[in-house]
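Nothing in this text is a laboratory measurement; each read-out follows from the coordinates by a stated rule. This structure is a prediction, so every number in the text was calculated from the model and none was measured. Cβ atoms are built from the backbone, for glycine too; each structure is taken alone.
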Structure I
Amino acid sequence: MLQTKALLPSDYYLQNFSTLLKQVQCQYEDLLLPEERRLCEVFPSLSKDARKLYVRLLTRKGEIFRASRLRYAEIRRPRQAAIELADRGLIVIDPSLCLMQLLPLWSRQEWLARLAALGLPSRGLAGLKRAELDLALAERLMLDAESPLSPEEVSRIAGEPIYQVLDPQIFTVLKLLFFANPYQDLTDFVLRDLGLYRFESYRLDRETRLFRSRAQINAHLTCYALADELNAVLLGEPDDMLAFARELPIIPADDPALSRRLQRVIYEVARQLERREMLEDALRLYRCLTLADAQEREVRVLVKMNRQGEALTLCRERLPHGDDSQHFAWRFGRKLAKGLMQPWPSRRPSTPVVEQIALEFTGGHVEHAVAEHLASQGDCHYVENTLFNGIFGLHYWPAIFAPVPGAFSHPFQHAPHDLHQAEFALLRADLLEQCHATLASICGSAPHYQQLWRERFGCLNPFVYWHSLDEALIAKALERIPVDHWQAVFQRFWRDLKNHCSGLPDLVLFPASGGYELIEVKGPGDRLQANQKAWMEYFAAHGIPHRVIQVSWRDS
């Protein structure tokens with residue numbers, strides 16, 4: 001959401017890191033290790049240049065750096081800053097390293113020049129590949145690439161100061177505690193400070209923090225480390241994958257976020273075993289998981305193993321509420337039942353009304369062409385997923401941004417961590433009940449939603465697309481769409497917030513005669529997608545007016 005663009009101060013990164021450090025200290029000081037607590041205490045006492053240099057080092061790739069590569073206009077005295085960091089135990093200048101740690105710090109051409117400066121021959125090295133060059137450099141320097149070098153030897157080879165950050169893993173811990181993952185960086189601060197995004201204000205304190213113990217923090221760090229190993233494991237032998245899976249931590253019952261991450265790791269191993277035709281092993285791992293993807297793969301693996309009867313039984317057990325015909329268990333189970341000549345629940349098929357129209361080709365979007373065509377019948381808007389989602393997001397705003405423990409860990413979230421998880425509704429049951437109750441008066445509350453739209457315009461919300469709504473459309477929609485239709489659509493949203501909030505029709509038409517109609521537009525050769533068909537069936541079951549307009553272009 002674009003806002004007024006601001007200019008960043010030269011030390012913006014220092015301000016942002018200081019904010020991160022203070023937030024972590026405020027929420028988690030009682031769970032920090034001594035070295036982490038010490039950084040929180042030492043960092044503010046450093047000179048400004050030292051603080052800037054330390055943050056620059058932390059946010060660069062790696063932990064070993066050449067002094068000549070650390071040139072920043074806003075750091076006036078970098079050498080003195082480095083000495084201060086070394087005196088405070090945050091970095092080491094000219095540490096004891098092995099040659100393999102030093103070699104990547106220089107490019108090929110730089111190494112050729114460095115050899116010349118050391119009085120060593122460089123002939124024959126220019127055409128070597130990097131791995132070959134590294135071996136040749138070790139020979140020319142007459143050093144074992146993996147043996148530790150003294151600080152004096154490091155200084156001699158480098159010809160300039162070398163800095164090594166001590167305890168770089170602390171930054172990983174800080175990012176985990178702040179962002180709830182170690183992969184995000186300080187970019188989110190920049191997006192906010194530039195005025196590109198606006199975020200809702202919510203509580204961030206010890207009562208609402210995500211992590212409750214150091215053991216929990218360590219378990220998450222372990223899980224992320226395992227995830228980093230995963231790609232290499234998946235390229236290995238099946239026995240190595242199985243050994244990796246056996247060594248994984250037990251999936252915790254009291255930490256949904258960690259449970260999901262561990263399950264994703266196990267799922268990827270199982271999926272690769274399935275691709276390698278290790279079906280029994282894959283099936284065993286899938287059955288340890290509660291992920292919807294794993295449950296689908298379990299059924300498909302049973303079919304691959306010619307155990308269709310078991311697969312059909314699982315499909316029956318997993319049939320969705322509301323007979324959603326696009327749900328995997330329904331679609332695949334029906335196919336299995338037909339093949340096995342077994343009974344399957346019958347449903348009355350619902351086919352939407354399809355109107356064929358021919359329009360002049362304008363070169364623009366077909367939805368806009370149809371909206372213009374329907375303008376003679378009433379007020380027509382291109383809304384797709386934005387109208388019902390937008391009112392939904394405004395109505396349930398208090399629940400979405402409620403101060404539930406673990407829901408928010410930093411100020412730059414557009415949604416709570418658990419939005420698409422089963423525990424979301426359970427943890428907010430009372431608040432959601434209040435929101436559900438007030439839906440009965442939604443059609444008479446247009447001024448309330450218009451005010452919400454004005455006050456929170458631009459504030460990130462996972463359901464609200466601000467520029468697709470305006471006060472006039474909000475008023476018209478709440479005037480024309482009956483209460484029970486809002487309730488029906490929102491009820492289906494709540495069944496699956498991740499998948500049911502898309503696939504809604506492209507247009508809403510408010511005829512001059514009154515009422516409303518939802519219209520899905522299809523251009524030449526385009527067909528209804530599975531999630532669109534599911535909505536059409538749901539509309540038919542709840543008396544929500546809808547149709548499909550199939551467009552063909554007139555010959556010019």
Structure II
Amino acid sequence: MKKLFSLISVLVLSLTVARADEGMWLPYALNGQNLAEMQAMGCKLTAEQIFSFNQPSIKDAIVQFGGGCTGEIISPEGLLLTNHHCGLSYVQKHSSIEHDYLTDGFWAKSKGEELPNAGLSVLFLNKVEDVTEAVLKGVTAQTSEAERAELIAKNSKELTKERKGDRNVRVEIVPFYSGNQYILFEYDEYKDVRLVCCPPWGIGKFGADTDNWTWPRHKGDFNIFRVYTAPDGSPAEYSADNIPMKSKWFLPINLGGVKPCDYAMILGYPGSTDRYSTSYTVKNVIEKEGPAIIDCRTTKLENYRKHMDADQEVFIMYASKQASVSNYWKYYIGQVKQLKRNHVYERRLAQEEDFMNWVNADAKRKAEYGDIFTGIKAKWDILDEIEKSFVYHREAGWNGGEAIAFSRRFMRINQMFEDKADKADIKAAAEKMQPAVETFFKDYSMPLDQDVTAALLALFYKNNQANLMPSEILRIGMENGGDFTEYVAKAFEKSIFTDKSRLEKWMEKPKALDKEATKASAFT
């Protein structure tokens with residue numbers, strides 16, 4: 001539910017003792033869910049004031065920023081507030097040794113000084129519809145999982161195309177409750193979004209990873225942007241003729257602060273939720289997935305910091321990448337700790353036992369649900385053997401070193417050689433990769449990536465069973481006592497994916513990528 005538009009409600013009863021009724025609710029269905037309860041807790045808003053398609057509402061001030069974050073409109077002229085890390089990559093693109101906005105901060109003193117950001121867009125929600133019936137058309141209880149997935153993909157694609165038509169809108173169909181419900185979201189997409197303010201690093205990143213995912217945080221966790229429109233108010237690409245958005249709704253700033261017993265709620269675009277996971281999933285996160293992710297990302301961050309602390313240019317290149325890696329590194333540290341502390345695994349086992357007692361008390365329920373945990377257990381009997389290795393494959397191998405991940409983007413061209421495609425078509429495909437090459441090498445440090453890759457491959461070799469390891473990794477590890485330093489150094493020296501000039505020379509006259517050309521990656 002990554003694109004989910006939800007509301008979390010919290011009531012603070014005192015400064016020292018806090019009680020909350022929390023949950024992730026769909027704001028377009030508040031009347032049928034939690035509105036009365038929210039109002040009893042102190043909410044003075046109606047459902048229409050929170051969320052309405054017929055009149056301006058708070059919903060119009062809450063936006064999806066950059067594809068993965070929430071933003072809030074806070075002025076009648078499209079001023080937008082979002083988290084510090086959400087805007088960091090765009091600040092980084094404007095930064096240099098001479099103008100280090102990451103370290104020193106940035107503030108536009110006039111609208112003319114606001115900085116445009118290619119590729120950044122902001123989405124305003126304008127329609128929500130339950131399309132479960134249309135998406136699941138043709139799916140029956142007898143449909144296999146493969147056929148089900150194919151039908152859902154086909155139906156979703158056709159429905160998205162139909163609803164979008166020729167209009168300049170974005171239409172997305174999102175699965176809820178593990179694919180048992182499908183919701184269509186329609187957005188107006190604004191692509192002229194300009195940087196207004198970024199606090200200095202010492203304010204925006206105060207406490208850094210130590211304080212991340214904890215409360216309270218003593219930092220200026222914000223960046224400010226502004227949304228621009230065409231002169232007629234419609235969404236538009238960047239243009240000097242564009243004007244600040246005339247906001248349908250904006251959130252006023254309360255300069256008086258908060259008091260005990262004030263009602264508070266959060267409205268926005270969170271990530272996914274796993275609150276309905278079984279005890280098997282919880283156990284996996286505690287014992288395998290969480291520790292493996294923490295292990296891999298600790299190794300990556302240690303090497304990031306070594307190079308970033310030594311070179312300010314590398315710091316600018318990797319500030320946003322480091323923030324991205326560290327965000328969920330700290331998340332998993334906290335998640336594993338709290339799952340253990342709150343005995344979530346044991347509590348979930350008890351809930352499952354209560355559920356089965358309820359099932360077994362009725363013959364009809366027993367016939368329908370009696371074997372439900374048998375299938376789940378069978379799945380996890382398999383996953384338990386491979387889950388830890390799967391995480392290391394992803395975190396330390398497939399997405400570990402940057403050159404490894406980048407090289408995969410060229411595999412389609414290699415496939416064209418194997419398929420004996422026309423040389424002109426291959427050359428055209430290579431030329432289309434030039435923007436990606438420019439973007440990659442703009443913020444790439446080969447020495448940093450070399451150290452990261454060697455350390456992660458050593459970690460991969462150390463923590464995986466031989467039968468679950470790529471043969472090349474196993475061979476290199478056995479020949480070098482688990483030390484990948486020399487191998488990676490030689491691979492990076494030869495690979496076309498660690499040097500822009502070598503890669504561009506290849507792109508001028510592309511040829512099939514042999515083992516030497518792709519030697520930076522033992523995973524491709």
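Between structures I, II, the calculation of distance in nm of label points 7 Å out along Cα→Cβ at positions 135 and 231 yields its largest number for II. Ranked by mean projected area of the Cα convex hull in nm², structures I, II are topped by I, which has the highest value.
Here semi-axes √(5λ) of the Cα gyration tensor in Å, for residues 55-294 alone was calculated and came to 41, 29, 16; which of the structures I, II was it taken from? Answer for the origin of the read-out: I.
Quick check on the output: 6.5 is distance in nm of label points 7 Å out along Cα→Cβ at positions 151 and 503, derived from one of I, II. Which one produced it? Corresponding structure: I. Here the criterion is FRET efficiency 1/(1 + (r/R0)^6) of positions 79 and 495 (r between Cβ atoms, R0 = 41 Å, to 0.05), and among I, II the highest value is seen for II.
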